[in-house]
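Asker: Some structures to go through are shown next.
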Structure 1
Amino acid sequence: YDIGKGAGFYVNATQAPWAAHYRMYDYVVNELPALIEANFATTGVRAISGHSMGGHGALTIALKNPGRYRSVSAFSPIVAPSQVPWGEKAFGQYLGDDRATWKAYDATALIAEAQERLPLLIDQGDADEFLQNQLKTALFEDAAKTAGYPVTVRLQPGYDHSYYFISSFIGEHIAYHAAALRG
């Protein structure tokens, strides 16, 4: 994946050439739910989850939209994109050079301002090749602790960044969300 080819980072781009049509945040927060609700019987009760960059999206979207979701979970999320090479590259292209604007899409920055204490679950493999340089889960844990935000982070021994990792724990995430949606 790369800029414009799947690396959307769930942002509304402000820089050319992306600004005209690259509004991934709006798509996930507004357009996709409206499409689902128009075509399926729904209750209006929501949860959100994702993997890697999708985990980043799930966290930031949930933190920025109090009252919209009952729970959030992530597998190996990019939690501090403003502080890692993947995020710096994407944010620079999509949002420009002003790092202060990047915080609006950085879960580690957003957790300090969270208006709601959603149930939040993160599963992270301890053998993930991206953990130390790109994911930096510990930064998010520290920020959540400082903010008094309860977060469950489960470091899974021997697991990497793969879909096998997700398939090993997806049932637990579904049960986690089901309990929150029922409650």
Structure 2
Amino acid sequence: MTLVTFIIPVRHQDNARDWSRLKANLAQTVRSISSQTNDDWRGIIVANEGADLPNLPERFSVERVTFPPNDAHERGGASKEDFYDAFRVDKGRRVLKGMLRARDSRFFMIVDDDDFVSARLVQHVSENRNANGWTIDRGYVWDDGGKLLLGYDDFNHLCGTSLIIRSDLYGLPDRYGDASPDWM
């Protein structure tokens, strides 16, 4: 059983403003995860068929999906509620596919494709493996290409890459088709 699985849901190619930038950010995210001081982890990138991904190091795999583009990816004329629901379902189904692929993992951490994680994260989990999970409430904000890091309290209210949760607490369905949009 793998201790921690990092799941990186990648949006549909048609929803990316700049795929080359997304790919470069994803490569940095993968390097960040790969720097763990404890090797009891794996990474799963969930991406659509045909998505051009960076070269991946050992411990990473790709779960290919055939989901359509999110028509409400840019809010446009959609209500705020419809926009958030469409985003939640689109990202949630990608996350679910990754979780089902890594069902045997003890903990999951969902990581956005442009975020970094601490190199000591898996070691911390290893030393505290009986916990239900963690919320990362103190983190750092960095603007792509910037020279400054901004320390941020209440990080979990700003960034989705802020939760590590024991996998059995999710109550995963047996198959993807068994999950309703409300589950996502």
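Rule-based calculations on the coordinates, nothing more; no lab input. Note that the structure is predicted; figures quoted are calculated from it, not measured. Cβ atoms are built from the backbone, for glycine too; each structure is taken alone.
Asker: Taking Rg/Rh (Cα atoms, Kirkwood Rh), for residues 19-58 alone from the coordinates of each of 1, 2, which one would give 0.99? Don't skip to the answer; put the middle values down first.
Answerer: Working: 1: 1.03; 2: 0.99.
Derived from the structure labelled 2.
Asker: Suppose you compute relative contact order in percent (Cα under 8 Å, 6 or more apart) for every structure in 1, 2: which one lands on 28?
Answerer: 2
Asker: Kindly point out which one of 1, 2 the value -11000 was derived from, the read-out being helix-only ellipticity at 222 nm (-39500 (n - 2.57) for each DSSP H run of 4 or more, over all residues; to 500).
Answerer: The structure behind it is 1.
Asker: Same structure, new question: Figure out for me which of the structures 1, 2 the number 0.10 belongs to, where FRET efficiency 1/(1 + (r/R0)^6) of positions 67 and 147 (r between Cβ atoms, R0 = 25 Å, to 0.05) was derived from the coordinates.
Answerer: 2
Asker: Comparing 1, 2, where is mean count of other Cβ atoms within 10 Å over residues 51-58 highest?
Answerer: 1
Asker: One of 1, 2 was used to calculate distance in nm of label points 7 Å out along Cα→Cβ at positions 27 and 43, giving 1.3; which?
Answerer: 2
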